[in-house]
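The structures come next, written out as structure tokens.
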Structure I
Amino acid sequence: MEKADKIFEGIHYATGRPIRLGVSKGIIVSVDGTGPESISGIPGGSDMPSGFHEEFSENLPVIAPGMIDLQVNGFMGVDFNDPGLTADQVEQASLSLLRSGVTGYHPTVITGPPERTGRLLQVISEAVHRGNLASRILNGIHVEGPFISREDGPRGAHPAEFCMDPDIELVKRWQKMAGGLIRILTLAPELPGSEALIRTCLEMGIVVGIGHTKANTDQIRRAADAGATLSTHLGNGSHAVLPRHPNYIWDQLAEDRLYASMIADGFHLPDEVLKVFIRAKGEKAILVSDCMTYSGMPPGVYESPSTGKVRLTTGGKLHREGEPGTLAGSASMLIQGVRRIARIQGLAFAWDMASVHPSRLMNDAAGEGLQKGAPADLVLLGRGDPDPEILGVFKGGESV
């Protein structure tokens, strides 16, 4: 067994039992845990690690795997859809996200002029290939659109004039411009050519999400047959009124091959809906922030390059100016979504929704959680379940 050069001691976020993690070269090389109720890869029935004392365990921090956000439109003043985006801004946003407990993320480029999309992909790729922080925390790019429904409701805040039918050659061109960094593509499976594009994406190593769609039961099934594995922000980007049944929300919930990402900012989905979605999807339930550049910004009206004028209310709701019923992304952070889900389902499951589950979908090593062989991307938390305070963040075992 490789010798550890760093030791982390704390309370496992899911078992509530003391653990000791040995870390070498940024990888967890040993895990010592206790108790038959140990889960998430912590071996049960072992002896208490030497040096641990039950009476002092209340002073230890909670240790959890770093969070992974599959949908980040921007953060703390940086907009990934701004035509003037720079590599320095990508680096700046990466550092801000890391400090918030997100140790891996997917900057999200939404529907817009194809040439603008291509340039944004190039800028993000440039930031990654500099080899600085962004290269370690940026797990790939999420392209949301433009192959989505043009219809009001399913289209959401995406500009209708740039929505289009699937174009395989365009995606191949974008992937080349992105340096191979496109890892997620969200599309509407009812559009002609969608199944062929899904199969092509799989060959390119791209996860396909169903979103901003009005697809029927058969079209959703056929998308899953072709290889789609994700419902992007399920329950949003949809009509305000749907048939009782069938409808595309029920169909995606019932499709066991699909993971489902959810936005838990208090505006996109009511708690009751979150509870139902989570119970239907189980370990395929994923939490995303869908955060915009205005996360952490004061209330007011802002001009978004991607969606036009938007308003951030004092309550934290972000919507298109003059259209309070049309959300324009989220102004919330992923940790805030964890805290909301924790009240519904408990902190351990909420944290898995923001860490282990998305990593499994993306087939990343981080999906192993706090296990031997997983990256030492760690978050230390206070003991305030269900409102834990972030005490420290470590990327590859190194303190942020």
Structure II
Amino acid sequence: MSNDKEAGADKKSSATLPDDIAGEVDLFVKQIDSLAEMLPLSTLAMDEAAEASGRQFAEFIDEECTKIEQGTEKKLYNIDPGQYSHLMRLLRRIQKTELAQELVPRGLFVSLVSQFDAYLGRILRQLFKIKPEILTASANTLTFAQLVEFGTIENAREYIIDKEIESILRKSHSEQFDWLENKLGLPLRTNLPAWTLFIEITERRNLFVHTNGLVSHQYLEVCERHKCAVPSDVAPGKSLSITGEYFRAAYDCLFEIGIKLAQVLWRKVEPGKMASADASLNRVCYELLVEGRYRLARVLLDFGTETLKKHSSEESRLLLVVNRAQAYKWTGEDEKSRAILDAEDWSATSLKFKFACAVLRDDHAVALQLMSQIGTDGEMNKHYYREWPLFKEIRKSREFAAKFEEIFLEPYTAIIVNE
């Protein structure tokens, strides 16, 4: 469940530089989403290429070579000398496709972690802009000559910020969180089960960048220090790979930590913008529900309602509660969904919240009555009825479609596409 402003908000192009934390969050989500969507597509393309190269090799052997019958386990063939170079090209193509199947997921994984690092750098820049006093203890200083060269205090300030961010990003990921916790007095890793996976992910990324994926003593030492789960057969010199399942777990982990980190830091340094922080979190979770990524939505909505205690308004908080209830419902936990709803007093809330509760409780008769009462007064519009995952089950009923047509004087299935 979202609100009018969120549902109609224009999406910023990834080429547009964000000017606030909300923009940084939106850009981060788009960037890692794009990488996550590329892995299955590239895997499919590589599998097809591998199949094609194997088929071409088999056809060449059948058509151009003669098998030599010998009492040996090896298959021996006669080949025309003029075809030998072509045979080698076919073999190299097979080898290249096999190597690509290993390297492309690895490259996308490295890019995934790199996007998180870039996002952290941009969040730090926003923090320095909002709370410049953080820089007062910076070890980066300027000589008088450098100040003169920069020309303005603003240029000098940007230089100091750049150097400070560069210094922080050179640290390990654990040390980066140490720095943030010390500077802002925040316990960022409390009740964060994803932390150990996050450390393993970032350390595995280092292996791919520096050791071609071979396990190092440092990887094992860091993982042991942070109690990270690693494969049971991991040992120095063993090569690690990236499976589709591992990549998805890494994506979920970086997504979760990236959003939680922004929310906690944002609310700490800019408490006057809590409405924007609430809207950003609700927007991110709403998009996850639309995309059917309910497990990740649950994690963030548990955080948004249980961990975060302060919200800009009761409506903002209840939007998160409703979205949390439906995230549990769509993962088959109806009892938990109802418990979340029952923990609130909905009697004094607006019709849209009563309507949402009736839908989530599968009380369709009451939901349709409330739908009539809401009408076209603006609290609910045609777009919401068609897109919100809240209505994924009730919208299958004839009664819902008939009620929609009665209210909006058009068939539920009719849409306008701008060409």
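None of the figures in this text is laboratory data; all of them are computed from the coordinates on show. Remember, it's a predicted structure, so these values are computed and weren't measured experimentally.
Tell me which of I, II gives 14 when you compute relative contact order in percent (Cα under 8 Å, 6 or more apart). Corresponding structure: II. Given that helix-only ellipticity at 222 nm (-39500 (n - 2.57) for each DSSP H run of 4 or more, over all residues; to 500), derived from a single structure, equals -8000, which label among I, II identifies that structure? Answer by label: I. Suppose Rg and Dmax of the Cα atoms in Å, for residues 176-263 alone works out to 13.9, 40; of I, II, which structure was it derived from? Structure of origin is II. Looking at Cα Rg over 2.2 N^0.38 Å for structures I, II, the greatest value goes to II.
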